[in-house]
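Before anything else, here is the set of structures, which you'll find just below.
FYI, it's all coordinate maths here, none of it is from the lab. All of these numbers come straight from a predicted model, not from anything done at the bench. Cβ atoms are built from the backbone, for glycine too; each structure is taken alone.
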Structure 1
Amino acid sequence: MFPLHDPLDAALRTELQEHDDLIAALLARRGITTKEAAEKFLNPSYNLHLHDPLLMADMSKSARRLADAILAGEKIAVWSDYDCDGIPGGVLMHDFLQKVGADFENYIPHRHDEGYGMNVSGIEKLVTEGGATLIITIDSGITDLEPIARAKKLGADVIVTDHHLPGSALPDAFAIVNPHAREAETYPFRELCGSGVAWKLVCATLSLEPSLREKVPEGWEKWLLDMVGLATIADMVPMVGENRVLATYGLTVLRCSRRIGLQKLLRTLRINQRTLTEDDVGFMIAPRVNAASRVGDARDAFRLFTTTNEDEADALVKILEKANRERKAQAGAITRAVHARIKERGAPRSVIALGDPAWRPALLGLVAGNIADEYERPVFLWGREGNMRLKGSMRSGNTTHALDLMRAAVDTFEEFGGHRAAGGFTVRDDAVFFLEDRLVDAHAQLEQTDEDLFSTYADALLAPEEATHLFLQKLERLAPFGRENSKPVFLFRTVSVQEISHFGKSGEHLKLKIASANSSHAVDAVTFFAKGSIANVAATLMKGSSANILAHLERDTFSRGTPVRLRLIDIKAV
């Protein structure tokens, strides 16, 4: 049986009495336990709920240096990461520097040839050949000690803007703007994405140098929030605090953004720009931005968001669509290879660990997730990066705490990180041949995982006929959803399965039509790429079967009238 959350206690119910039972309970489960906190959460305000960027350590120093460089006509280089946080951050810095008439260039390292972060050869190119005297990093730099030291030796200042955790030492940069860089950081919110930190630098620079306002009208910086919102959603930072404000206003700007490349991409994806949601960003836009670096050149995505030329925008959308198709094809080829190797070896072991130097590490997270869901056990997949390191991704299959498992085999990895469900790792060349053996042994030594760790609790019971537009509108007061503000989950108990069908090119997606017993009101329930327990249970169902269903509510934007449908999380036959 699927568990339900405990009901709200009387004291909290009184405190949140302005809201109905469901909304009050949803707020409380998100740690919102006062009337004031509820008002702030449900009505995020640009003017009231964003913090002064100058509160961040080194921000004043960085903003002053950037303003001076702009006014003096110094050559500025913007070094951004190649993912859907670094690229939007590079775009917003490009737009700002262009607006103020700065002398600048954007640099995005090639994922496979240069790897993540800064590198010495790139620094030498920017400083020695390009004449840069100031380098600003976006979404990277906090662990790049050697390249930053090289920049300093060559006479260039480096301002690091980042949000990743530092290593054992901070780089010797001119300034470091990163809420996670120092234990003594006093900025009120530490969970910004890289683009969020970069946008704060833009805001701080405008506030410190009044003369720049002659070129940048008051409030113009709000137009950059389309990129901040895109990155905040795509990078899956906690959707609370300032991130909630930035994502909310970011979606507002995205819905009216004038970027011709974005408009062309949305039309190709059949997304209505005026009603764009966080799901559109997370499942449609971000994968195409990331595909540019995974199988092509990240600069194509950067150019898509910065171009003002319609023909170039059309061409770049086609390039990104092709890259996304290639990403899917390559991931599909790896998936088939994994299946073949598992089949060759017979019954899979308690942990599956496979790799191939030809596999691109950037593609392995999705593949590992699919295999882990199908076989319901931890899966580790590795490939070789351009810098020749063996790097991979793992998914837990919701059976074992991922980080605990990697810690139990710590001597096997050069580095690793993650959380309960997923992680990334770099494995030593001499350890890769017995990686699976080590992980199987480590898995056997772990204590049995608490079932509650992976249990999904339902927020409330709901009948299919209650899944209406009006009800969904009420839930959307809590949007945008994301980490630490996940979509509400509902239990549909003992429903009747009226239809079962599959769709997609290979019938890989599942759709059920369900209704309450003795009710004529049916609602669709879908899941994409059905596998694992959902696929197994669905295979046992037939017309008239009874089932308990766990699901989110969503709009079916591809059907006439955008009806409300359910997105399946789990099914149990009754």
Structure 2
Amino acid sequence: MSKGTIEIKGRDILINGVPTQIRSGAMHYFRIHPDYWRDRLVKLRQCGLNTVETYMCWNLHEKQEGKFDFSNWLDVVKFVKIAQEEGLMVMIRPGGYICSEWELGGLPSWLLVKPGIYFRCMSEPFIKAQDAFYRKACEILKPLQFTEGGPIIMFQVENEYGSYGDDHEYIAHCKQVFLDSGITVPLFHSEGASIRCLNAGGDPDLLPTVNGRNHPRKLVESLEKYRPNTPPFIMELWNGIGLRWDVIHRNHLAEEVRQDIQETMEDKINFNLYMFHGGTNFGFMNGGNGANEFFDRAYRPMMTSYDGNTPLNEAGQATEKYFAIQAEIAKFDKSVKLEKPADVKIKAFGKIKFTECVSFMDSLDKLSQAKKEVFPKTMEYYGQPFGFINYRFHVDEPGTYWLHDLKDRAIIMINGHLSEVIYRNEVKHKFDVPVGNCQLDILVENMGRINTRYEVNKEFKGITALTWGKRVMFNCEVYNLPLDNLEKLEFVPIKEQIVGPGFYRGNMVVDEPCDTFFKVPDGFKGVIWINGFNLGRYWNIGPQKNLYVPAPLMKKGDNEIILLELHHLSEPEIESVAKQDFGPVPPMLLP
């Protein structure tokens, strides 16, 4: 491809010298099965958009410090090249911090244990680590810049920094790393639509953009006040909503989104729909909202689905919102054809019986090797980013015991029997042990690190102490349980139901691999795998009622299904259904 030019001139963005409105949609390669990247990108283009925006996920690209992975699901280069093949421009938002309702906002958990570190400022340990990731990201993406014949027209510096801090030296440093790494396309920053946020997160050399919901004309007013004669650009024009467990989400109506598109087209406002296609927080990658005085005082983990009422739903189906956007753009741009995107084949495979099981506690030595510790340490000290961690104590005395710094959910077992559950949001993290001379197991689940605000600096998972009265309980065994490999589990035929945490295995026979959904089983809370792939968490408190299963994860014939139920499975079965279900969805009432 020939090299192109992109220039910011007054209120215009000039692509090869031509004033161009950026009409973008957000979709994240790491939330979509790679076999579906092209399908989703084609549908984005068919909707009338000319650009795709994606974050990068530092915490997956560098799970271990210094070891980078840009393969398979993480092959961002391939994703960008497919976008170019489909005639799309690309905007990259590499973070390191991305928020995005993603685990720790995209920051790798190994940062937490670096001595003296503080995130997102001129803290030397943080800067050194983030610079290394930036340089690696730029190394692989530099040849794909628009100025070098590729489709990438812009890079973001940091992310919504004005809502977090005001270290201008830090922002200038991040900018310089990109420039020194050969990035020649425009650099931008995105902030809440206020002068305060723009001032705190901005830099004179960065293109300012804003984020917000509804009324685009109103949103870009702050840009004109902050920097007159700059392109009106809404980097996140919210058209859906993030989904949290135990919170009934509200629909952002298609008519309101259509009105937003009408305003952007009439006023030639550049926009990026967040999200156009949300995808899925597969595995343990959901983030969480923290308890603070500004929001709900409870910790709220995000759900497995990142659909969020988007124009293209989790399974890649066009919704009413999709067609409303497409039709509105077509009114202003006659080159946009009102074509219907390809259908997605979704099938119900019916009920799948579990025929084998094994107790979680009986499997500890198969899943992990016990480490003797004087006092309990959190996951991060063992280099464990996700999953569960089990602390085993020998308790001599009955009485009331206290957990300290619990994050997030602890299942208490006495002599192998489930006693009670303690959740992070509870005021008192205490429990009673009725007998002495017993084995006490504390199984803690990392339900998703907080993805926003200063709380990200202290998202250690597990516990830091167990006390009885004023006495600290020393000496324990620690089992690290990332659950990234279940091959060593020793299943036996089901004779009676497991009471407490247990694994169940069954077989799904597939004549033709098709997308499907696994209905939340008749249990309480757990995780589901298909052919060794972690689909994510289920929880019967809703509102998510089933888990999305992309067809490429299946094979013709037998497919192994493993389910971890943390409490009790009333019926040893799961059901494959053909429809997504989020329970009741009331309309969002907006001004």
Structure 3
Amino acid sequence: MARTAFTNAVSERIWDQRYRYRAGGKVLDADPEASWWRVARALAGAEPTAQASWAERFHALLADFVFLPGGRILAGAGTRHRVTLFNCFVMGVVPDSLAGILALLRESALTLQQGGGIGCDFSALRPAGLPAPSSGNVATGPVSFLHLWDDVAKNIQSLGERRSAMMATLRCDHPDILEFIDAKRGGGLGNFNLSVQITAEFMQALEQNSEWALVFPASAWSGGTSPETVMRRWPGQAQPVACRVVRRLPAHSLWQALAAAAGSGDPGVLFVDRINAENNLWYDEYLSATNPCGEVPLPAYGACNLGSFNLTAFVRAPFTQQAAFDFERLRSLVPLAVRFLDDAIEISRFPVALQAQTVRRSRRLGLGITGFADTLIMLGLHYASEAARTFASRLMQLLRDEAYVASISLAGERGAFPSFDRERYLRSGFTRRLPESIRQGIAAHGMRNSHLLAIAPTGTISLLANNISSGIEPVFDYHVRRRIHMGGGAIEDYPLTDYAWRLWQAHAGDAQPGAAFVTASQLPAASQLAMLAALQPFVDNAISKTINLSHAQASGFEGLFLEAYRLGLKGCTVYKTESRRDVIKAVDPGLAGMR
């Protein structure tokens, strides 16, 4: 291979199976170098001038796995395949009508068919047992429709090898919330991740140890007496609406039920009011759902346009006293990565016309990082140390500031995103924390992109890059067996060695590794949450991070979620090792497609 040889069979297999361009049975990408050139030339095609020059620069960004764009970009850019270049979409709020449900289900199926994961908010569906006034039929509730979506996803998945990933959310005050919390306990819904929308009102009720009202918009009932109502902001409604109190229960009992179910990774929690208060487009949209892994809250028909810097590529002299991270090299590449992702918007297809309109109205990007844990190890930093958190904050602040400056520059060159409102944009919770020089730049020139930062799980593309650690997850284990789904439904297991461990062996042979070599099972939940808290202030979208716990650690999930809220996080997911029978022992759940 011309530039980068794979160091393990799995990474080469991933490239060959998922990202190598074939047409009509003919192999068109001779090696990864050819794949990088294909993608670089396709993205440079969006540039109005100097396309050859931009292709050279984009190629240099991609080469040797320095920058890893979302898998759909790697697989689809520069091909004749009719696919989207965006990994994930949010379809929005599922309407409370049969016609609306079927229309959104069709659009969801078209999106899944083209390789995009989806997220939906099922809160607007009336609770089970409530009569439908127009037909007299009795509603079956939102959980029943999760199974409908899941069945469609299964059938689409059977047509190809790509997993149909979906996220379902439900408000914490929906009358069917307890059924939603337990929806995956008995098996099934294998294509869904679940998250509960936790409101600030609920957290206040929890703190005060008071009762919590489960409600639904009063307009769903016709006639009868006038029962107790409360005003709530409800998905699908522009303003708070009167909601009928269906039942009350202690807030703590709901919290306990959520914690009891959460150890298997579902459901996670989304602190929905915080998400909206921090949203740069608070004035233009209400967010109640995310992409399947949770790192990008999106409006209806929004999409996540992701790319991650491989941090291991920026470490100089690893495992030595001179080990250092090349911040200046990273700084120099951020504007190019922002331009690359902005160009992806121009050349992508979209399964549904409304998706194209929504994406181009905000031009959201999700620039992030991967290989984080391996980078800490190479620098001699223990994941749970204050030094590691200081490094993380410095790194993410640099990425935030340089990305925003780059988007300001692009706005001057190409124009601001259509939904930009200078005064209101600068009033979001996130933009208020930007350095004054950047705020002044936004006021003077606008922004090309409404959002710029997200930390994704990057499971497959990190595996492609010679098995670097994924996203900001700790290393799960240094030696694992990875399950690979082959064509025709066959499954094969491959042995894998962590990237940093392999480098250490090349550097020091059989010498005892240092204290920085730590795995997820050795890290308490508190240190994993603390790392999230060090990064979140600099991320305008969100972070996908699963709090991985061993059986010995896996208790007190109620307190874990509460601490996540107190630390200012936008959401949280926990996973108790081996709590699911379909995950191979010693295989990282992040790589298995979970949040």
#### Entry: When mean count of other Cβ atoms within 10 Å over residues 264-271 is computed for each of 1, 2, 3, the largest belongs to
3
## Note on the structure
Comparing mean count of other Cβ atoms within 10 Å over residues 48-55 across structures 1, 2, 3, the largest value goes to 2
